[in-house]
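Here, each number is a calculation from the coordinates, and none is a lab measurement. What you see is a predicted model, and the numbers here were worked out from it, not measured in a lab. Cβ atoms are built from the backbone, for glycine too; each structure is taken alone.
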Structure P
Amino acid sequence: MWLNRQRLIFGLEIIFCVFLFVIAFRLLTPSRNWFGNPNSERKILECSLPDREAVVRLYHGYHSSITGRDWTSVTYQPNQKQPEKQFFYSYGTPFISEVFCKEDSVSIGFGPKFTIAYEFSILEIETQLTRRPEGLRYGESEVATIQPLRLLKIYLALALFVAGAGILILSIVRIFGMARGLFSKG
């Protein structure tokens with residue numbers, strides 16, 4: 001009876017550790033955006049690059065953090081097997097109003113008459129911008145930095161990994177200690 005109870009406790013501890021690890025991995029999984037919460041975005045339009053599987057999408061995000069400011073975000077997905085990643089954004093005004101896919105580049109426009117403000121080559125998007133997007137903050141250029149919420153998720157994931165590993169190690173030591181005690185008595 002006592003041994004069955006210990007096995008049950010050990011099993012529950014293992015399940016709890018796995019649960020902590022899964023949550024930690026989920027927290028570390030990057031979203032498509034460096035800037036802005038994808039859960040608060042609505043897709044406005046998309047275009048496909050000629051002779052490629054790649055798709056570019058424009059999103060409008062609503063009410064970021066406590067400031068209540070909207071943003072627009074442009075993402076690139078090289079094909080259906082690879083994830084979509086943000087490569088350009090605009091926080092506050094001006095809002096991106098259009099994206100235009102060309103053979104080897106993507107144009108981003110602002111305003112009702114599609115004033116082309118930026119044009120990026122596909123090579124630049126794939127090798128640089130999806131790793132660290134460019135953007136505008138109230139019309140001023142900036143390169144995306146890691147957001148405080150992302151840092152919080154990383155720290156929380158690390159804490160969950162440490163807690164899960166600690167519980168796992170203690171459980172294993174306790175079980176092997178008890179098993180050694182049972183064999184030395186018998």
Structure Q
Amino acid sequence: MERLSKTLIAWAGIVVAMAYFGVVMGYSITQWAWVYRCWEAMIVLSAVAVWLVLLSLLELAEKPTWKIAAIASATCMMGITTVVHWPAVTGNSVPAPGLPPLDTLAWGLFIGLAFLFSAASLPASKLRLTATVSGCLCLLGLAGSMVGSELLWLIAVAGYGLGTPVICVQLLAKYRASKK
């Protein structure tokens with residue numbers, strides 16, 4: 001992947017994360033149906049953005065086995081998220097009792113594992129530390145969700161919602177340093 005592409009992906013990861021939290025706040029305040037659809041669209045877009053950021057991060061990987069496991073886990077997260085949220089984006093949503101647990105599985109287990117596998121594939125660095133912390137937070141939030149605590153689920157949201165933009169900033173710093 002070229003440096004320009006990786007830089008654009010890192011900036012897109014930051015912008016998508018900020019837009020996502022903006023839409024969530026907008027829906028929390030207004031409760032308007034069209035804002036809800038925007039939120040659902042941002043969830044799908046966020047899944048793609050996180051997947052691309054992880055692919056960009058994995059360009060630095062030194063251990064191919066962990067890299068493959070990270071890509072597989074991130075792809076599962078993106079696939080499940082798209083299947084769960086795309087019907088709501090298109091307005092063809094039919095509430096199904098099994099979908100929220102699938103979404104929790106995608107953003108707790110699979111992205112948590114993707115972060116941890118990414119960390120395992122990287123050399124020791126700030127990126128490795130951030131990916132490790134993000135993965136642990138995602139899995140911890142998943143555990144909270146499994147015991148029925150929506151409040152503990154927010155730990156997972158912090159893992160991927162804050163971890164991804166931090167990784168993006170760290171990648172941008174690395175690209176800038178390698179340019180010199």
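Odds and ends about this structure:
- Test item: distance in nm of label points 7 Å out along Cα→Cβ at positions 37 and 77 calculated as 2.8, pick one of P, Q: Q
- For relative contact order in percent (Cα under 8 Å, 6 or more apart) computed as 24, the structure of P, Q it came from: Q
- Between structures P, Q, the calculation of distance in nm of label points 7 Å out along Cα→Cβ at positions 141 and 165 yields its largest number for P.
- Identity of the structure behind -28500 (criterion: helix-only ellipticity at 222 nm (-39500 (n - 2.57) for each DSSP H run of 4 or more, over all residues; to 500), calculated), options P, Q: Q
- Origin of the derived value 3.1 (distance in nm of label points 7 Å out along Cα→Cβ at positions 125 and 157; candidates P, Q): Q
- For 24.3, 87 (Rg and Dmax of the Cα atoms in Å, calculated) the corresponding structure among P, Q: P
- Top of P, Q by distance in nm of label points 7 Å out along Cα→Cβ at positions 61 and 149, largest first: Q
- Read-out distance in nm of label points 7 Å out along Cα→Cβ at positions 45 and 109, computed value 0.7, structure in P, Q: P
- Taking mean count of other Cβ atoms within 10 Å over residues 13-20 as the criterion, the top-ranked structure out of P, Q is Q, with the highest value.
- Among P, Q, which structure scores highest (criterion: FRET efficiency 1/(1 + (r/R0)^6) of positions 101 and 133 (r between Cβ atoms, R0 = 30 Å, to 0.05)): P
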